[in-house]
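Following are the structures in question.
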Structure 1
Amino acid sequence: MGWTVANLLIIHCCVMGVVLLIIAIILWKHNLFKWTSAGFWAWSSFLLYYFLNPAFSLWQNDLYRYYIHLDIAGGVKRGFWILFVAIMGIISFFYIYIRTKTKPVTWNLRLKRLTVPMLLVCFVIIGFGVYSLLSYRALILNSKEVVVEEGRFVGEVSGYESIGYIFLFIPLILTTISDSRYLRVGGFISSVIYVYLALPYGWSRFVIVSILLAISIADTVRRNKGWPHISWLFLILILTVSLQQRGHTNWELASVGDELINLASDSINNISSALGSQDASMLATWYLESYVKDTLVGYDYGLRLLNYVISGWIPYRLYPNKYFIVDWLDKSQPLIPPTIEELLYGAKSTLLGSFYCEGGIFTVILMAGLCGFLCKKLDGMLSSDSPLLVKTTGIAWMCVLWMIFGSSDTWGIMMLGIIGLPSIALWLVAPKGNNKENQI
């Protein structure tokens, strides 16, 4: 029988849909299918990238990207192989996630409120974050030109300056989860201003969606509920679809409102096209990327990830050769044809796909299981018995999981590190153990 790409995707969606449905039922029985569960966000990501996108691509008969990638990657056999690998990775993740026990995470902190030194550090974080937001996202202040080559900030502007506005996640969540009604209102207003000022920059889409998710998760945790108000779900859906339709086009700050209203008015009609869009076609990228790793260049064996962990956090101006392992790996691996390189440029194959690049199916199973373990520990950070800083950091990390599972291991490590830097600074000045001095 001659299998077609359409046949492949039909079978893929049927099998993947059954697997994800069974997992959803199991999560529900364990009280883990909820807005404040890392397992739910992993499941949602798998649903989007491995089921909804191919399903809606089929429905709209928009299979061009799948055709092109599979044609190069050896046909539908590659597709069936990746289906098997994905299922094994998903099962490994959720098996470990459900089996892992969790308890409140404390980081050796005993206070559930901020101290004076912590507030002073928080003000410094806010100041730097606001500078970054106004300079490189709202484009209000006179800023230096951002020069990025192959994902590296090589100009006068460092990566920290450009993405420092993400540091504001922690202060915004801290106020939103506060017991004080006035602080919560102030946090909500600040979040609205943050979204408005981030809208002009076309590459801020995932940050805007993530901060809305963060505030909704914080509100849900504070109310000790499993799900947010329906209004949050509607707002996040409308804004996500609108930003997807926008693409990466920059806007003028003065016209942000009109531009967003125009897109939002048609967002309901555009849901199907957003789900089947190239932005969510990570599965097609996995087909081609796995072929490249299996047959052309070989696996990375975690070397890229190791390089990001060791020196990726050092500013480029201080250490221009900080990606020495990545550069060595690129030079030692065979070159791939320009056509394939162009198709893969900037594309992501999901977190499981990046694990495959490290060492094939066994690495996917191993690393997916490790992620399941870590995600269950992340749930413990949102416990009502966890200190305020721990809970805030857990929410900040959880709100970007949907994007991390659709991206790569190196990007995920980088993003979690950026979000966590303010928490590290606050933890360093926070009283440990049972010390209650300066509590306010």
Structure 2
Amino acid sequence: MNASQRFVSRTLVSTAPALIVISIWLGFAEGLPIARAQAPGPAAGLDSNHGHRAPILGADETFASDPFPLIEGWHDKAKGDAMVAAFKAAGVRSLRLGFIGVYSPVSSAESERIKAASKLTNQFPWFPFRDYAAFIGANEFTTVVAINVEEGPEVARSVVEDFIHSGAISKLVAVELSNEPHLSQRPWLPEDYAERAADIIEKLTPLGVRFGLPLTIGREKKTPTRLSDNEWNSRMLGALSRRIELKARTDIYGVIHLYGRGVGAGAITVFDQAVHPFAPHMRYLVTEFNIRSNLTGNPHLTNAYAMEFARRLAGLMAKPEIEAMYVHSVPFHAIMYWANGKGLVTVVGRSDPKLTGADLSHGWHLTPAGRVYSLYSDLAWNGQVLEYHESGGQAYWAVEAAGGRTVVTLLNSKDKSVSKRVKIAGSELKLSAPARSIVCYDREGHELRRLSLAG
């Protein structure tokens, strides 16, 4: 079996110089409303939930590392069409674009100034932000945009105005107030960051936009400020609360990043405990997540990775506090990659012996994890969550999709087939799944779709 699935023959040829990839290493730290913000319901356990919309599945975009198919796709329609087809094939409904201390919408020169202050060296072809806003306006995706708070309210307002002018303001999920400021090499003291964030929130609130507030948890003092994540987080929330009434706001989402062991339902409980004393109605946008903190060796090209990805993601999809999940990142990690047809691919190391033949053909390619994402987004987790049950290496759940159709899914990560009778969503069903597979059924027990991740 090929490590990837090719689905688009056209793709993009990078003409920009090669340089550096930013890597994010958080192991347990650091939130898409399609409609209004809502107060969270009761915490989702491993037994059952009722009536909340499953999180929307999206992808974080890595644009500042060579090659640059994303940037080219934003302003070239033919290349953009190929990119859109790739995103849709992977079930991506929303995109997250982060300025991450390397990009400024003001100018190329200002980007260089921002990079110098952040002590980052990425090189990429600068683009007007309106190119990205127009791309979102012309397609079906929504988006989160992570600005740099140090650029101030006027630059933040210009980002919103680009969406207004592109007819895409309804697709702007939230303005994320910087990427992982507690890890910035500037560095940011929590009170200084909170003042900058408050300036922007006050300026943009009359425009009706929503905000994403970066959060972090952890006891180790490995941040540039030598503060623990817990202390940085509590001091930041305390300082921000003195200017912004967080306890009354439902338009401010918590932004969390989950990596490695942090990808699990228990992480949300820990964040709730840290955040809800300051902001009891805060829900989350998981704007970056991956089941590995380090993807050396490109494990995401294997079925084994995809099975673990599916199992661990399912536990988070059942949590009512989460509005959306953005996998990290395209086109370099997890759900898809891009190849120039001449041996260069957007994976760790820019090549991998697991990729052969059609896997290296010119175009966008789906990974096994991308096939999981597609199944989850389009069918298995597309609707209101009715129930979720997990035990050992198996899980089963039910969602009510559009039109009232119930979809029941059985995930079997074990090396042997499983068959069981379950009572779920008011029906008694006999479910079965081969070894290392995911199978979707309707309410009458008829199979709708299956995904094998064996081998």
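Throughout, read-outs are computed from the coordinates displayed, never taken from laboratory work. This one's a predicted model, so the numbers in the text were calculated from it and none came from an experiment. Cβ atoms are built from the backbone, for glycine too; each structure is taken alone.
Given structures 1, 2, which gives the highest value for mean count of other Cβ atoms within 10 Å over residues 199-206?
Working: 1: 18.6; 2: 16.1.
The maximum falls on structure 1.
One of 1, 2 was used to compute Kirkwood radius over Cα pairs in Å, and the result was 22.3. Which label is that?
Working: 1: 22.9; 2: 22.3.
Traced to structure 2.
For which of the structures 1, 2 does the calculation of Cα extents along the principal axes in Å, for residues 79-174 alone return 51, 45, 20?
On the way: 1: 51, 45, 20; 2: 38, 25, 18.
Answer for the origin of the read-out: 1.
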The highest value of distance in nm of label points 7 Å out along Cα→Cβ at positions 103 and 383 among the shown structures 1, 2 is in 2
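Which of 1, 2 yields 1.8 for distance in nm of label points 7 Å out along Cα→Cβ at positions 127 and 295, as computed?
Details: 1: 5.8; 2: 1.8.
Corresponding structure: 2.
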Matching task: -20000 is the computed value of helix-only ellipticity at 222 nm (-39500 (n - 2.57) for each DSSP H run of 4 or more, over all residues; to 500). Pick the structure from 1, 2. 1
